[in-house]
Structure I
Amino acid sequence: MLVDNASESLTVYQGQDVVERYSPVSVGRGGVKRLRREGDRSTPTGTFHINRVKLDSDFHIFLGLDFPTAAHAREAWDAGMMTAREYGDFMSDLRRTGQPPQDTVLGGYIGIHGLGEADPDIHRRFNWTQGCVAVTNSQIDRLADMVAIGTPVVIR
């Protein structure tokens, strides 16, 4: 799956073949960037994997991503955004549980979700999320049927 900010689209691939393409998608109010800070409302770029599915989300369905990745944490530590202790705790939690902690200086709880009760007109016109990728409710229904835990997601 590819989320492309430049074209405001989400494309699902089966190998090299396009299976579905949704546009427009909404990203965070703070735009898209490699390293985000908790609360800055930006959507992180990189390669992620779907690691959880919540079918009763406030936003209809939530497909959680394994953000922050170890690479994001290392970059944040190198950039001075994360202390050595925070980085060590992050890596320890990641090794112990196999999942990234969600309460980091980089934030967490990033995923792809529907609109829930949000205004479809706002969705078509603005980036409105807190850092996630949003599609319509019918689109997230379709995505949830096509993906599985471990499905790769590239956000650029």
Structure II
Amino acid sequence: MNAWVLRAVGLGGLTVVLETLLGFGMMSWPTAGAWMRILCLIVLVVAIVTWGVLDGRADRRANPDPEQGSDLTMRWLKAALAGGIGAGLVAWILDFIPKFDLGDQGLLFNVTSGAAWIVLLIFIPGMLGVTVGRWLTGREHKKSAPAASTPEPANA
């Protein structure tokens, strides 16, 4: 399976699950909706940033030279596009099931405006995580490189 497909399915699925839980929560506790939305947003962003950091660290370990790294930008952009549009489509379909209240948005909204929000929500934190992961691993390489290349003093 392609790396971007795995990210798209995982993060798009997480988006739909959180949206469904939010819908059930809003039906049960309508006055706590603001806090539930913030909590769902935090859970999603933390998951995306964590996955991005893991990607960045793995890429920097495989390619210590920053000029030779993988093109993670396109991987995350494809994952964000597929995840956003897929999450919008699945949320639209789930909204037809009785007792599922996902906002009663139309198909056009879910695959355009709603998907655009999810695309940005996946892509920007994902790339932020990749940058942080590469930076952290680059620092580890810089710390270990001088210690390995420092010659030992000659005993005279």
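Derivation of every value follows stated rules applied to the coordinates shown; laboratory data play no part. Small disclaimer: the values here were computed from a predicted structure and weren't measured. Cβ atoms are built from the backbone, for glycine too; each structure is taken alone.
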Open item on the list: Once FRET efficiency 1/(1 + (r/R0)^6) of positions 110 and 134 (r between Cβ atoms, R0 = 25 Å, to 0.05) is calculated for all of I, II, which comes out largest?
Closed with: I
- [ ] Identify the structure, out of I, II, from whose coordinates Kirkwood radius over Cα pairs in Å, for residues 6-45 alone was calculated to give 11.5.
- [x] I
Open item on the list: One of I, II was used to compute helix-only ellipticity at 222 nm (-39500 (n - 2.57) for each DSSP H run of 4 or more, over all residues; to 500), and the result was -7500. Which label is that?
Closed with: I
- [ ] Work out the source of 1.4 here, i.e. which of I, II gives that when distance in nm of label points 7 Å out along Cα→Cβ at positions 22 and 38 is computed.
- [x] II
TODO: For structures I, II, calculate distance in nm of label points 7 Å out along Cα→Cβ at positions 14 and 62 and state which one comes out highest.
DONE: I
Task: Read-out mean count of other Cβ atoms within 10 Å over residues 54-61, computed value 19.1, structure in I, II - done: II
- [ ] Of the structures I, II, report the one carrying the highest value of Rg/Rh (Cα atoms, Kirkwood Rh).
- [x] II
Task: Test item: P(r) over Cα pairs in 10 Å bins from 0, in percent, for residues 78-117 alone calculated as 35, 51, 13, 0, pick one of I, II - done: II
